[in-house]
Structure I
């Protein structure tokens, strides 16, 4: 543990070492898990943006369609 790790990364590392994993392997595995969590968080943000865009696009399509049907 040459550098300061975030809390979740540190907890994962400690748990892996306690389970018998070598320190180097535990550190690498904890970093891989932390990287996965960062990427997942990024994807969740992208999905929220896509949902908003889809809502706007649907509104722009549905409103004129309803207007044309009601005339």
Structure II
């Protein structure tokens, strides 16, 4: 018989974003805040790319099934 590793609880979808939104920004230096903006902008770009990819897939599926 083998022992299974305990499964870590799955973080709720969007939980990290909600946590980041409520973080006290007064604790950060200007450089830290600028880095935060860069990271957030990179995440926005990544999210927009995912949306575009999904819209392209939906349009292709619509085109295929509307024949």
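Read-outs: derived from the displayed coordinates by stated rules, not from any lab. Computed from a predicted model, the values in this text were never measured in an experiment. Cβ atoms are built from the backbone, for glycine too; each structure is taken alone.
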FRET efficiency 1/(1 + (r/R0)^6) of positions 16 and 48 (r between Cβ atoms, R0 = 35 Å, to 0.05) from the coordinates reads 1.00; which among I, II: II
Which of I, II yields -22500 [helix-only ellipticity at 222 nm (-39500 (n - 2.57) for each DSSP H run of 4 or more, over all residues; to 500), calculated]: II
Identity of the structure behind 18, 27, 15, 13, 11, 9, 5, 0 (criterion: P(r) over Cα pairs in 10 Å bins from 0, in percent, calculated), options I, II: I
